[in-house]
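Got some structures for you, see below.
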Structure 1
Amino acid sequence: MQLAPSPRDVVHEDGTAKLYRFPARSGAGPTVLLVPSLINRWYVLDLRRGASVVEALVADNLDVFCLDWGEPNDEDRFLDWNAVVAKLGRAVKKTMRIAGVPKVGMLGYCIGGTLSAIHTALEPSSIGALVNLAGPIDFSHAGFLGHMTNPRWFDPAAIASAGNMSAAQMQAGFVALRPTSQVSKIVAYLDKLGDPQRLEAMEALDAWASDNIAFPAAAYVRYIKELYQENQLVRREHRVAGRPVDLGAIKCPVLTVTTTKDAICPPPAALALNTHSSSEDVSEIAVPGGHVGAVIGDKAKTLLYPQLSQFFRRTKCNSVN
């Protein structure tokens, strides 16, 4: 079993982060930058053969880049939210420079979707089309994670006072969403023993899910306080490096992808981007499954991947209007 199977080149490094470029098979289609979650390994977007956003877009001759946030070191506890957004901005500029385009298409997944929306609001001229893939925007619909982080009993500053939020700490929150997940995993494993393909899919997902990374402490505190607890993004109160983040500044085509059984980002939390942007070209896709399974499951190949490619092609995301 090979994880992250698509050939790639490292075209830029920024601290612990790397920018990958995946060579297209032929020709040069639209240039797209993928932005994964800050707290999970990037290769959920290139998990394995047949279950890969990267593979599907490259196969359709898109020029695909991906930001790998990297694993924060202990001293990165002081990496704040402003620095995270700035790092994404530098990746966008580098992608534009390398590809030789005035704008890029952007796809953000999970927290990467939130960050992509923030970047696009701050730098709308750099993004020609935006896909929010299960990224929360309106945190009043954050579901159980919103309940867990309620300020009446959750103090992010106190929790992060010892340093970065470790992978184990972050994972504990997700396990709380499904307390019986470990038992279910064992049962599912036994059920798939007679089906090599399904077993490989499960083992690949388990390998990725067990390979989490820490959340820089300073960035974590602002993320929880200002977005989860104060819902500043849709209230137009959020600021990055002193600049107001107004989702109304987003005028490029917007596609929001929700998953029908998403306990991490319920559909209303993601769909708020369509409502709060000023785009005249907004659309949505609802993919069956959970937050991760819908992105890498069997139905993704037919229901999700083709529509992502079609969206970036239809919108001519690298053109200056």
Structure 2
Amino acid sequence: MYDLIIIGSGPAGMSAAIYATRAKLDFIIIEQNFMGGGQVVNTYEIDNYPGLPGISGPDLSMKIQEHAQNLGAEFVTETVTELDLGGEVKKVTTDMGTYEARTVILAMGAEHRKLGVPGEDTYAGMGVSYCATCDGAFYRNKDTAVVGGGDVAVEDAIFLARLCRKVYVVHRRDELRAAKILQERLFAMPNVEMVWDSTLKSIEGDGQVRSIVTACKKDGSERTIPVDGVFIAVGIQPISGLVSGKLDLDQGGYVIADETGATSLPGVFVAGDLRKKQLRQIITACADGANAVTSVQDYLIRH
């Protein structure tokens, strides 16, 4: 019987682990991937984490994990398959067994959203990618396209422009949503072409991606653009399937909780991108982890 089980080892989960070790709680972190870090490990360069400008995502993730491990945090690599959160004793079932704890912090995060267009699933891993920093090196001196207009899409396009011969950025509006400093960097790239007011209609190929078809929202005209790879960056969706029907979620599937992290079930807390909130960034995920552990401590004292 643990005091706490943390599910997920992104910045929120690992920050919770740091605070839990300092609070002398008996706990474990369960992470299904061999390497923790969540979405951070797919980020080429991080410019807005205080004190560490320009650090890469994998490096930052490693530093946070090493911090937690040096304090004595125990990481378990298993996949959670079922959660029983209703009673005073919380049961977390994985592909290897069942763990029990008095409290749980949900830090499963979010994952890349798909477009659902023809060819997307067909060419997944064969020209279709959701991670430029993971797969961009395969397209050195080739032509690629990025779909999206937020920070991640623009960061991906900048990263690819340093490697690729040509990068097309397909966006459904006539202006980007990304931070202005990122837009300035993107527009300064001579090998980037914006495809404004357009949506991705299909991805075409012959066993490997060869082109994309875009549709202009203004006049309905279509354009076929030869590319070797397509990077889709149209947002994220919460990994909340395990708690659907068990906790209060918003329409987007995010767990409803304020800054304390307290959910609709006593003893169950949420941190990071899984929580409904205004800003989803590494720094806010870390703050969530700290707040959630403080709430866990209060709960354990009262119960």
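Please treat every number below as a calculation from the coordinates, not as lab data. Quantities reported herein were computed from a predicted structural model and do not represent experimental measurements.
Taking helix-only ellipticity at 222 nm (-39500 (n - 2.57) for each DSSP H run of 4 or more, over all residues; to 500) from the coordinates of each of 1, 2, which one would give -7000? Mind dumping the intermediate values first?
Details: 1: -10500; 2: -7000.
Checking each candidate, the match is 2.
Say we calculate volume of the Cα convex hull per residue in Å³ for every structure; which of 1, 2 gives the highest result?
Going through 1, 2 one by one, volume of the Cα convex hull per residue in Å³ peaks for structure 2.
Quick check for you: by relative contact order in percent (Cα under 8 Å, 6 or more apart), which of 1, 2 is greatest? Display every interim value, and only then the final one.
Working: 1: 24; 2: 21.
Largest calculated value belongs to 1.
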